[in-house]
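What follows draws every value from the coordinates through simple rules; no lab data is involved. Computed from a predicted model, the values in this text were never measured in an experiment. Cβ atoms are built from the backbone, for glycine too; each structure is taken alone.
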Structure P
Amino acid sequence: MNDSSDSSTARPAPVVLDVWCELQCTDCRGALADLSALRARYGDRLELRLRHFPLEKHKHAFAAAQAAEEAAEQGGAWPYIEAVLGRVEELDRKGEAFLIEVARELGLDAEEFDTALIDGRHILIVDADQAEGKAIGVTGTPTYVIGGERLDGGKSQEGLRERIEEIADRLLAEQA
């Protein structure tokens with residue numbers, strides 16, 4: 001979408017917040033309210049990017065990460081992520097059947113989810129995210145990266161949203 005419109009009306013690029021998350025993680029569920037508040041406050045000035053960091057102790061986390069990628073491909077990433085995180089106990093109990101059930105509830109193509117989990121079409125994205133996370137020192141979830149600063153939410157969410165807002169405000173002011 002490279003058009004020749006006046007560049008003074010072009011919007012500045014959004015500030016990027018990478019959220020290293022795992023969809024079977026109760027700490028990540030605890031971060032949902034903060035993420036919703038950030039989306040409400042900044043709108044399209046802040047790009048929230050879910051980055052996958054499935055932990056081995058959660059046996060459905062890798063499948064859930066792949067399912068989130070399928071949801072993104074179908075245009076329903078955040079509603080899907082929020083629905084799965086909001087019901088972590090059901091994911092623990094039901095596994096992949098739950099991931100497909102949530103897709104159906106949200107009006108996504110559940111059969112395509114099933115196929116994606118079988119054919120593994122999103123595995124490379126999940127693996128790449130996890131490798132990048134390890135390379136930058138992510139050890140648990142949620143971990144946030146904004147403006148080159150890493151904030152660990154796995155120990156405590158306390159004060160993290162405020163810190164993210166401080167950094168986002170500074171970065172947006174620098175763009176203006």
Structure Q
Amino acid sequence: MARPYQKANIPGPEMGTSVHDPAVMANILKAPIKKVFVIGSEALSKNFTLDGKQVIEYFAEIANKLDCHVISTGHSYKYLKEKIPEEKLFDMSLINITNRLSDKNWQGLDGEGQYRMAIFGGHQVFYVSQTLSRLKNFTNWLKTVDLDKYSHPNARFSLPNLSNEDWKQFLEKLIEKL
């Protein structure tokens with residue numbers, strides 16, 4: 001198991017799994033359950049550029065292959081509205097979607113029931129870590145996945161700590177396997 005990217009991130013007795021194989025992650029993401037992909041504006045930053053391609057482009061490809069609802073946080077909506085079908089894209093803060101995912105009576109963005117999987121990517125490490133902690137500790141119906149290059153022990157599944165080159169290869173293979 002990978003060490004948490006943030007050294008002080010001590011998750012308690014339940015820790016998530018670092019997924020090293022893109023084929024395994026693809027199988028997790030293809031599970032036939034209702035899912036939502038929450039994409040943050042960090043995916044537009046220079047730190048999240050892989051050989052000239054912004055990570056948000058990879059995330060948009062993944063979301064389209066999964067045919068799931070997408071929530072943009074921060075200013076990522078401006079970019080995603082060109083890449084995601086209008087009926088699948090929603091704009092909301094990370095705190096707001098965290099609250100809704102934690103509410104077992106919420107019926108989802110389409111009114112057809114709560115989500116069973118929440119996928120995250122493009123968020124500041126310390127911010128999404130708190131979101132993942134809340135969802136881990138206060139929901140028993142939701143699987144969480146983080147696709148950023150950092151190990152998140154509060155996510156049920158995340159990537160190990162990766163270099164940009166390894167992250168790029170992982171995302172490309174993941175898209176290929178979806």
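Could you tell me which structure in P, Q was used to calculate helix-only ellipticity at 222 nm (-39500 (n - 2.57) for each DSSP H run of 4 or more, over all residues; to 500) as -16000? Attributed to the structure labelled P.
Supply the structure label, taken from P, Q, corresponding to Cα Rg over 2.2 N^0.38 Å, for residues 60-131 alone with the calculated value 0.98. The read-out comes from structure P. Calculating mean count of other Cβ atoms within 10 Å over residues 36-43 for structures P, Q picks out Q as the one with the greatest value.
Calculating relative contact order in percent (Cα under 8 Å, 6 or more apart) for structures P, Q picks out Q as the one with the greatest value.
Quick check: 49, 41, 28 is what I get for Cα extents along the principal axes in Å, calculated from one of P, Q. Which structure matches? The read-out was computed on structure P.
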